[in-house]
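Read-outs: derived from the displayed coordinates by stated rules, not from any lab. Bear in mind the structure is a predicted one, so any value in this text is a computation, not a measurement. Cβ atoms are built from the backbone, for glycine too; each structure is taken alone.
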Structure I
Amino acid sequence: MRYRATVAYDGTAYHGFQRQADVPTIQAELEKALGGIGKQLVGVVGAGRTDAGVHATGQEIAFGLEWRHSPDDLRNALNANLPADIAALRVREAGHDFHPRYDALSRCYVYRLYVSPVRDPLQRWRAWRLSKPLNVDNIREAAGSLVGTHDFGAFGSPPQGENAVRTVFETIWQQDLDGQHTFTIIANAFLYRMVRTITATLVMVGQGDMTEAAFQGILAARQRALAAAPAPPYGLTLTAVRFAE
């Protein structure tokens, strides 16, 4: 039987989602837990290869497992065997050809920031602290230029091959009264470190170190050296993956 699951995790202690030798990863922990449940080798595939330190509330995975009980029982058994910083939120049966990466229509990431002269220890691994205020109107104008199909080579590198063309469906920059900011971006797929690099470059716009026109010029130039260094990973969360059904 093939299953799919929605998974949440705190990525602080992990070297990203994808399995690597000799370092802790989300994929390795999931496979270890499933292997212990079914007493069999289990391979897990995910919709997004989140980087080291990046979190998720809506990562989608798929795996094959011989299991005689309900999907809810499988979810409960999986959570009983996972470390405290990883949890299966939902498990359901999937078609034999379901692949969370290739079947995904879009992915949604949220990056969290806050502006304060003093650090907040409770947000240490959840948001990027900035000491200089942001002009949200300028950021929104610049972020709007990302919507559409573009070559995003200025903001990241393809995980495979050389194709850096992606389609961004929506960008939303929000600010609340407490100085908290969230940047939401939805696209069909993302390049390696694309969201973090875009966020850091938008911060330059918001702090007056770059004009909106210059930001648009970076996108058009497709030269990685022109954009900012990536924002810290701990502010980023994969929140949702959408499929056709």
Structure II
Amino acid sequence: MKVNVYSIDSKKKREIELPSVFLEDIRTDIIKRAVLAVQSERYQPQGVDPLAGKRTSATSWGPGHGVSRVPRVKGSRHHAAGRAAFVPQAVGGRVAHPPVVEKKIVKKINLKEKRKALRSAIAATKERELVEARGHKIEKLPEIPLIVEDKIQSLKTAKETREVFITLGVWEDILRAKERKIRAGKGKMRGRKYKTKKSALLVISEDKGIKNGARNHPGVDVVTVNELSVEHLAPGATPGRLTIYTESALKKIEERFK
């Protein structure tokens, strides 16, 4: 499959052949497994204090008192039935099935499956239907996938990158990502009130200033080929992210996935 290489002025420079990895079968099931495996590695183990609800000298009265044999606080015999403690059904007692830090929360995935997911996610970036299905605005883009000359890697300011994104037709999608939505659920009470959408992903071979130039644009991510993961290409386990490749990045991708 042949594609055009565009200058930062959105002019065709030459035609190149896409690496064979872009012809990979798109397996959304494996992509989802790989993304969930990556996300699970960031989970923080949590659990209760092992002695929570157990710091008491309460003991059971035993049989023959006409009351249940739950542990009861010492000195409470003069009350109606003595105050129960320690057991889950008692006030201040232990939790029946508390979360424990020993729980295995990291999801495993086979190495070959992980590699397959990454190749499949790369191939999904060339499918216009999948990119549109993710909600990206690509009407003004000259081509999918968009290949740009290496000069874009040297842009160092937000003003320079904004002008290039406008010229290449990506700016509308960045403006779409600027509209934040309030998160549903209790997360908005824990410092995570707003959700920011994902916009363009710029895959480069070498950072010569572009990370600083593009970091202030909402939803835009810049990643080198060596750091590229399936989560970059398929945020939320949905493949088809709007992706811009530099010409040298394609050569590195071809070397990486021979």
Structure III
Amino acid sequence: MDPIAAKYNATVTAVDYVTPELFVLKVRPDAPVAPFISGQYVLVGLSTNNPRREDSEPEFKEQKPDRLLLRAYSIASAGHEVEQIEFFISVVSKGSLTPRLVQVKTGDRVHLGEKIRGTFTLEQVPPDREWVILAATGTGLAPFISMMRAERLQPSNRNFVILQGAPTGKEHGYVEELKALAASLPNLTYIPSITRPHLDPDWKGDVGRITRYFDSDVLKERLGLELHPGKASVFLCGNPAMIEDVKKVLEPKGYITHSPAAQGSLHIEEYW
């Protein structure tokens, strides 16, 4: 028996594959976790004795047996959904955990960290802020799903825009839920886009990198949204290259990256 199994404290309730490299993982903790704030993260763990997926590349760092691999993942569940915790995960071919985690099945056991942490939350936004832009690539969408699930339960006076970028439409997770949320929440606009339309000839939506929504008048023309740090807070989550490019556009407009030491209108969470 795997000696690490004694550290497992959650059961897999579902694994839904968006693509072979993207999946939604749902787990039920042995004991319900305390309510948390949408946008926060928690550690997920699995034993190094679990085999990696066969097509994986060699690990960045080869792992010793009988170890618990732990990585932080943003939670897609809303803060009040504590009996089942949901994650949106991308397989890193050279990684240690995800090539193992992608193979778990319903009923398998995993480790869930005891503490839920993080300040990438809407609580950091001043109450008078009219707009909040939530821009994500890939699995960076997870904290925004959590936020909008909470928004559905307790609507606010803010206007939200979700910008979701991916190479092709099939790599957009949560599409149907986001469309339903946008249809039911009058203060939410959902704009998905892709960067490789030649690989997705049936795509009918926006084309281009997320940066285009910040270095052009697209949002102003569509929504009347002015990119001013006193009017619109921006949350960026996902690929560090996307985040860096958007930062370069927003900083000359007066945007400051939010931190414990400085109140800013630009909130960042990198996934890589």
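A few points about this structure:
- Here FRET efficiency 1/(1 + (r/R0)^6) of positions 72 and 192 (r between Cβ atoms, R0 = 35 Å, to 0.05) was derived from just one of the structures I, II, III, and that gives 0.20; the source is II.
- Answer label among I, II, III for the case where mean count of other Cβ atoms within 10 Å over residues 104-111, calculated from the coordinates, equals 19.8: I
- Computing distance in nm of label points 7 Å out along Cα→Cβ at positions 56 and 232 across structures I, II, III gives 5.5 for structure II.
- Origin of the value 5.4, where distance in nm of label points 7 Å out along Cα→Cβ at positions 40 and 64 was derived from one of I, II, III: II
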